[in-house]
Structure formats: C-alpha cells, structure tokens
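Just below sit the structures, each encoded as structure tokens.
Just so it is clear, none of the values below were taken in a lab; they were calculated from the coordinates. These numbers were taken from a predicted model, which means no experiment stands behind them. Cβ atoms are built from the backbone, for glycine too; each structure is taken alone.
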Structure P
C-alpha cells in the first residue's frame, strides 16, 4: 500500500480542553455528565507524517503524554526511542509549548519555530532550561516566513506563512508585536502531491488563499462560533478578535468566507469549550456540516 500524507488530530480543543477544569458552561457540564452530544477533548495538537514511522508534531500540547499513549505510532519501539522526529510551533502560547517540558528526560528534540517564538521561549523562560541538560538536547530549526524547511525523514516540507495573531500573554508589554509571533503551516508531501494547510489560530482571513491554495485538507481555527461568545455566556469581556481568532459563524466568519474552498477535507479544530458547534444536533453543528466541514474530535484521521 502506498503511504500517503497523513494527519492525526491528537487534541482538538482550545486551551483548557473540554471540559475545562474551572468552567461550568453548558458544554463542560454536558461533557462531565457523559452526554453523548458533547465528546470530551484534549488540547490542540496534530501529528503529521508521509512515511508512517517518523512524525512531525504541530504544537506540543500540555496533554502530549496522553496523546502519545493514545496513538500507537508515536510510542517508543526501543528502550530509549521516539518516532517524534520534529515539533513545529505555530506560536509561543503556553497551550502550544508547555508539552515541551514533558518531552525532556534528556531526549534529543528538533523544534521548528520562528526566531521570535524561539527567543520568547529560550531567552525569557528559565523553565525551558530543563531542555538544555545536555549540549545537543534541542536543535532549533528556524521557520522563515515563506521559506520551506525540508524534513526528509518525515517525508514532508513545511512552510510557515504569517497568520494574524498576538503575543503570548506572558510576553505582552515586553515585546513589540511581530509577523513571526503566529504562523500557519503548509505541509507538502515530498514523494507525492499531497498538501495540508494548518491554521488553528488566526485573527484574520487576510492571505488565507495563499495558504489553502491546492491543499487537499484544511485544518482551520474553530475556536469561537461568534464574535461575542464569551460575553454572551457571561464568561469574560474579550471578543474573538481580541484573542486573535476569526469566528466560524456570521457574515464575516470563516464558514461564509471560505465557502469557495474545494479541499477534499475541511476540518475545524482548536475548538473552545464554549463553542455551540461542539454539540451534535445543534443549529451551529448543522450549519457546519451542511457546508461540508467537520468539527474535529480527538483521534480524527485525515489523509491528503
């Protein structure tokens, strides 16, 4: 059987997961009760491979150890071994990098990140020194915007494209915003024609056509359904745009704006615990499915 470019959704929730430990919104209550309409989800991470034995992790979720144990291809095959060949960070948010602290044990790691994300982690975070226990424990590979990084052992090429975002909360006020703070990834199969577009956190649809052009599968930011989702549920004062996320619904939402997409698989992931499209049978879920999109669950398998 010919190996194809494959993405495995390891975690499909936004930061905090579903249910979120300190939240009693409708979705979290239903998930805790085991209601069949709302499946529990861990925090956002995706595994990608074209070879099947070496894998790229897109973001290192705080739930990374659970992800490894749930997905056999990521489990070690020798006393000291990992099929995780590299980790690509789309930004420096804690829910995308905290898992690095679990992937230590003197294990050599290759981490792809923009220079801004690398500097924000390494130069300003003493905790990350646990990844410097040996001189060559971590090899940082710079993601330059628009320039492909070839990962031969995984069988893919990775290109970072700017995605409007924001600084991680712990760096706000310490650095000026940069186009390198948040990126989307285009992943190309080296031995074939498969291509994935991954943009799980983006505050604007500007430039999205360059990202999704000719992509066989698109994994896109499904964090919020509406601009004022948190406000209407009494869970905060921030709007979706304040948190650098394009809502799914509404005239300016991604569901309407990306109606022209012809990708064979269209998946919303990084879904916040408050998003009503998480509930099977809801009007929001029905709208997503009518448009040909899927709301990701943990373990969803995607081929390109």
Structure Q
C-alpha cells in the first residue's frame, strides 16, 4: 500500500435536508458497500444542527475516514473539526453548486464521488479562514452573499442553479457597489467593487471563477470585480464562464498568507454560501490543514 491510499473503513454522515441528500443516502450507502467500503456507521441527519455532533462523535472514535454528504455550506461547517486529526474528510456533493467537489476534480456526480472514495488518494490541503472561521473552498462579499442570504429555500431546492439565476436577477436590481480597501501586507489598495471572491479553491457558485487558486499553494487569493457597473459584473461572470481571453481584465487579484479587507458601506461575507461575517475581516490560510479524498 502506498502512503496516499485511502482507508477502507469510514463513517457516512449525510445532510438529508440538502438539495438531493434525502434521496441519495440509500444509494450512497449501497454503492460504497458494493465498492468495498466498510461503513462503521451511516447517518441520514434530518436536523442540520445534529450534523456537527454526529461528525464529532465519529472523530472522537478516531474513524479513519468520514464521508460527509451535503451542499457546500454543510461541508464548510464540517471541515473545521478535522483540523489536527488524521481522519480523512471525504465529500459526497449533494447540494446546488457543489463548488468544493468541483475544485477537487470530483464533479457533482454521486457515482464519481464514490469512485473517488474507493480508488482515489489522500491529499493534504490548505484551508482558508475569515477571522478564524475556516472554509474549504471560497468566501465572498457583494452580490453573491446578498443572493445567498435571501434566496427562498423552496426555489433553491426545486430549481437548483436555475433558481439561483432567477433570484440573482431580482436581487441585482437592489444592489449597490461598495468602496473596497485591501491590505495584502505589501500594498494597500482602494477601489470600487461589485463583488469580492476570497478563494482557497477554484470554483465559486459551481463555476470555475478563480483559476489561480490552489488548495496546496499556502496562499489565499482575493479576487475583486472592480468598478461600479453591474453590467461589468455580469460580463465578468460571462467571460469567465466561457473562458474568454478578456476575463482576466475584468478582475484584480491579490495573493497572500494574510489579507485585510475593509468596505464602505460594510459588507456581509458568505463562507461557502452561508453568511458568517461582516467587514472588516482578516483572511488567513491554514497550510496543509486537513486530509481529503481526491481523485488520482
């Protein structure tokens, strides 16, 4: 066995309230067992508040691997507790955007996730943190948190990404640009902005938005869509989605181990889709913080 071989014993914890969690639990359990994973426990959690205690119990029992099923918010809340342990954090993407799974190269398919868990490798990755609140993939401020905070749960659950886009168009009419101040330790920059992406991983909102981000770089990337125009923000998303050459001209990037972010007016910050902080914030990186299951 090579040093990066994934364990064959695991605990399965699924947020049954995530977009496809309730339907996927039995399928995931069956597929994992058919592929040779010995499940030391399998939990379909219907109360999101019980996700963390269930994971903590598995960590206390020193489970070799914990397979967490849910959306990016569920995964981000879970990852904090893996710091300082040797337990592998494995992902079943069962949400709307599934950005972290896409960053890892797993995609958003249950079969592909099971394939990764059974034939993939252990990978040590960095975590980002906003004022000490760790996240696996990305945080954001601007239009995205406003959408995340106000989107009706039924719309999100029923229509998925289409529902997000419908709601985004509605919310955009109420949104205003903000004055951004960034201190990356070497320079202080002031610009107008409509969105800021704080990236440990490459994907945000299910789309590869920050190509320069790397889960093993030891740095956080702060990417700002500058200017006051929402049309410019829409063009930035469009150019990035379709990989147009002009996409890099629509943003300004900052790289570092510790970056201070301020905004006027103050902005809410969403961490992997969940509102968790308000500016000013300090963004840091935890180097090689947790083991994850990744494709070979």
Structure R
C-alpha cells in the first residue's frame, strides 16, 4: 500500500525546493499535479521523468478513484502549481479519501506564499488568521471582513489583481486605516512587498495597475486601529444618503437624449454619483421597459 505525499514546490524560484521533495518526486509511482504543463517545467529542470496526471479544481472528484487505485500499487505525490498543496489549492478531498481508505499521508514541507509574506511583512507573526482568497462579491467580502474586524490577529489573504482596489476599499471601510503589506512575485526577480496603510496602498494601486496575484498581510485590531476604524465609520455614516433611482434615471434620460449609448451613459453617471456601473446600467435597462 502506497503513501500520499503532499509535496511543497517553489512559489517562483526553482531553487526553493528541498532535497527530500526531489527524491519523493523521482521515486513516486505517479505525480498528481494541478497543471501538468506548469509542473513539467519543474520536473524537466531537475530531470525527473515520473508520470504526471492532472488533479485540479474541476476534476478533483472524478480523479479520486484513479489516484486511489495508483496508491494500491505505490506512492503518489500531490503538487500544486506553487507552494503547499491544500492551501487554497485542491487537496483536501484527496487527503480525506486517503485517510478514509487507510493510506498514509505525509507532508513534505517547503514554500507557502502566506507564510513567506507574513514573516517578511514586519507585522506581528506569532498569531495570525489565514482566510484564503477574499470573496469575489463586495457584500460577501465585507461580511467576512466584519467577522475578522475585532480579532487581535494579523490577517493573511490572497487577492486577484482586478479585485485588489475594491478589496482595499472594503478594508478601509470595515477595518479602518490599518497597516497592510501587499506581497507580489515573492522569490522572483521583481519581488515586491509594498508597505503602508490601507489608504496609502489604495491610492498607490488606484494609480498603478496591479499585476499578478497578491498576498495581503493586514494588521490585527489594536487600540489605534480601533479608533481609526470607528472614526472612519462615523465619516461613512455622515455621508449623504445615496442617490435615488429616480435621480439616476433622470440623469440617464438626459444623456440618452444627447445620443449616449447605455454603456457610456452608465459609466458617466456611476462616476458622477460614486456608484457601481452595474447598478446604474440596471436603471438604464429599466428605461427601455418604460418605452
């Protein structure tokens, strides 16, 4: 009966792999990889010829029987595209299935982006909460941040480049203007750890387009951050009421009369009123229903 080895692989620099990891990858009967093309770059670099199959978010359940069958014949190594498998990558279901079937599961430790960013951040690292990728939708994201707001723990999370600015804006409103570090391209040639407050990073990435996946390390609740958060909430509460649908529709009708199409009109009104374009565009569509 074979063992399942959870093999941590480099998060950028191919030199960041252990001798034990290389031995396990060579000796395993099979490697289950999140993206075989990505893993093949690593295997070719170290001249490893072990057979490789894909194991990713979309086939992780259908592959279980095949991998369990391979484990009856020998060891299987599980790797993700970068870092430690099972940390915001496929792996949990396979580990659970192996445990249930009685196969030994052994971790081969190595790189992990959340830990790398945390220890280099300069923020407290003795107690932290890792929450994976932030939710895609702002209401869900704010709800999660609200659950974390009163924890005196450093928060570590992932965020995609096209959502980074929106997530920082939600952090500013929910958490207050805390210290934060945005880590990008860790261990690579253009590695960057940008430090500042949430508002400072919001200003930076509002002007400089974010590129690549980011690991965010956010300061936990302190007496100072609690005061800043409460002051920020007071400022938000003092803001005037959001514009009514009637006011949005009035502005859209004016732009329509001037010959603007729906996309351009919605973008213009959203910018004027500080609203999301999608919300304004729904009002535009309702204008067509009026006709």
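Tabulated values for the structure
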quantity	calculated
Structure from which -8500 was derived, helix-only ellipticity at 222 nm (-39500 (n - 2.57) for each DSSP H run of 4 or more, over all residues; to 500), options P, Q, R	Q
Identity of the structure behind 15.7 (criterion: mean projected area of the Cα convex hull in nm², calculated), options P, Q, R	P
Structure (P, Q, R) behind the derived value 1.00 of FRET efficiency 1/(1 + (r/R0)^6) of positions 120 and 192 (r between Cβ atoms, R0 = 30 Å, to 0.05)	R
FRET efficiency 1/(1 + (r/R0)^6) of positions 8 and 248 (r between Cβ atoms, R0 = 41 Å, to 0.05) - highest-scoring structure of P, Q, R	P
